[in-house]
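No value in this document is a laboratory result; all are computed from the given coordinates. Nothing here was measured: the structure is a model prediction, and the numbers come from that model. Cβ atoms are built from the backbone, for glycine too; each structure is taken alone.
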Structure I
Amino acid sequence: MMLHLLSLRYTASEREAEPYVPAHVAFLERHHGDGTFLVSGQTVPPFEGGAIVAAGVDREAAERLTAEDPFVVAGVAAYTITTIDPGRVHPALAAVLAVDPGRVRASG
């Protein structure tokens, strides 16, 4: 299963992005709810933007999803997408990512 690191960067000030936060949060919740987004959060420091780990979709679908983010639609943020083909996976993530057992590496 391919993973996608969706890196969000503000293209406007946080103040300009603020009116779109509720719609952005609803966007995150919707895709966490359908299992596409595995992890999401703000960067540190938060004024830079945020990041999402997405799974279960191909690159084209990941691009469509990011284009639908209310921050992007409003022109206050943009994404870069890095697609990852997991070569080694911690056992705790193997089932979640549905990886080939040969890619699982023992912890410790």
Structure II
Amino acid sequence: MRYVVALALAALAVLGVHWAIGLGTLPRPWGALGLGTVAGVTLVATLIVWEIISPSEENADRDKRIAVEEAAKDEQRELRRAQRGAARNSRRRGEQPGSSAGEAD
């Protein structure tokens, strides 16, 4: 998400600089180099500020969180399987007496 935001801000910065001072209208290599520099500086600045405000997770913390989430998902799967099995067994029990009574007639 932070990269999408950084790219959007860089694009807006390039458009703003181009419209404000006409940096893109300079002779051939300088216009593109100037706009590229504006975009690069904006991207890097955005990512640095984002990292300062909201730091990325450490690898060990992320691995622990993922392990806990996986264990919770596995537990939920087992619970759903058990519930489905119990529902199937109760339906079978409900059908067996009816089918055996029908065969006895």
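If distance in nm of label points 7 Å out along Cα→Cβ at positions 34 and 50 is computed to be 1.7, which of I, II is the source?
The read-out was computed on structure I.
For the read-out helix-only ellipticity at 222 nm (-39500 (n - 2.57) for each DSSP H run of 4 or more, over all residues; to 500), a value of -9000 was computed from one structure; give its label from I, II.
I
Of the structures labelled I, II, one was used to calculate relative contact order in percent (Cα under 8 Å, 6 or more apart), giving 23. Name it.
II
Between I, II, which one scores greatest on mean count of other Cβ atoms within 10 Å over residues 66-73?
Greatest value across I, II: structure I.
Identify which of structures I, II gives the largest calculated value of FRET efficiency 1/(1 + (r/R0)^6) of positions 26 and 82 (r between Cβ atoms, R0 = 41 Å, to 0.05).
Answer by largest value of FRET efficiency 1/(1 + (r/R0)^6) of positions 26 and 82 (r between Cβ atoms, R0 = 41 Å, to 0.05): I.
Using Rg and Dmax of the Cα atoms in Å as the calculated read-out, with 15.1, 47 as its value, let me know the right label among I, II.
Here the read-out was taken from I.
If you work out FRET efficiency 1/(1 + (r/R0)^6) of positions 18 and 58 (r between Cβ atoms, R0 = 35 Å, to 0.05) for I, II, which one comes out largest?
I
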